[in-house]
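Scrolling down, you'll hit the structures one after another.
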Structure I
């Protein structure tokens, strides 16, 4: 193992990373150069935090989560298992951001209530996308690169643009679903079929 890594059992942390002592780390977590993980957060097993990424206080990351370089996740946030957060993506925590009160007094932590972004299992947030709290990204949903999410995203939805809007559906493999001859939507990579019911997508069992 290279000398610029700190290894504690199965956890690998680059020496240039900053990880608060109160952070709970699962097995086989990797934290890369210059990443910052603040106190009160937890990172599930087999997750990776990229170079220069910021994980704020009271962020919960599930297992097998991949946070790419320079992404910023501000707490509180709840990220389920298997989520991908692309390079430079931002998950905010303040619906009405101001540096000062109406009296032009500098704000402190007592002057606002942080709000959360919730991301469901297997969802992907593309590079440079912004998720504006409070908002929920559904299970296996796909937020395109550069999108700005200001409303909840349904399970399996593909959203793009500013503000983000749904333009289609994706399957669990992340590929856009296409219509089939049996009135279902199908993933051309896996063959898995889905059906849309009342604006929601369900896997055909």
Structure II
């Protein structure tokens, strides 16, 4: 996902981010760091003071406005450790989310759906397709993804073609899953307008 606003960075994650940003660009400013991790500049200054005391970074002042930051060997090892912890935590979250999606897909299969179309070529559809690719034993096929953005038509999402609503009849399917939270109601109304059977509309998110 491109938007990480769902997560509130912990102190450990901020430490990892600051060390990582400095390692990539020793000329980075505290204002740029503050913007990247979403905190006040004064907080970044406090963090850097502490990391310097801990021996994780060093700084070289060229003037009151120009400072170079260097991650020490100890800081590099600390960044690697924090990175491993972060990846482990992220993987645990992914496993939990994957289990929830698989459980939902199995409910769809139990209702008799075998070939479906997703409506909404956003992050929800992409994650769902990735989960299905990872677990290729799920007996459910996505034959196409509908999207109302004309610029997306003709592209592919995880190897599945993105089509317009007008192309619906070209694809053999037995249901449409609304794979958008933000545009859920609009998509539902679009399907009702073309007299698409409500019994074949699958809601991942409640109305």
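Throughout, read-outs are computed from the coordinates displayed, never taken from laboratory work. Small disclaimer: the values here were computed from a predicted structure and weren't measured. Cβ atoms are built from the backbone, for glycine too; each structure is taken alone.
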Calculated from one of I, II, mean count of other Cβ atoms within 10 Å over residues 86-93 reads 11.0, and the structure in question is II
Origin of the value 2.5, where distance in nm of label points 7 Å out along Cα→Cβ at positions 54 and 174 was derived from one of I, II = I
Which one of I, II has distance in nm of label points 7 Å out along Cα→Cβ at positions 62 and 118, as calculated from the coordinates, equal to 4.7?
-> II
Work out percent of Cα pairs over 21 Å apart for each of structures I, II, then name the structure with the largest result.
-> II
Between structures I, II, where is relative contact order in percent (Cα under 8 Å, 6 or more apart) highest?
-> II
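Given a computed value of 13.8, 44 for Rg and Dmax of the Cα atoms in Å, for residues 70-149 alone, which structure among I, II does it belong to?
Structure I accounts for this read-out.
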Working back from 0.30 (FRET efficiency 1/(1 + (r/R0)^6) of positions 22 and 190 (r between Cβ atoms, R0 = 35 Å, to 0.05), computed), options I, II, answer is structure I
With FRET efficiency 1/(1 + (r/R0)^6) of positions 94 and 166 (r between Cβ atoms, R0 = 41 Å, to 0.05) computed per structure, which member of I, II shows the largest figure?
-> I
Consider the structures I, II: one of them gives -15000 for helix-only ellipticity at 222 nm (-39500 (n - 2.57) for each DSSP H run of 4 or more, over all residues; to 500) as calculated from the coordinates. Say which.
-> II
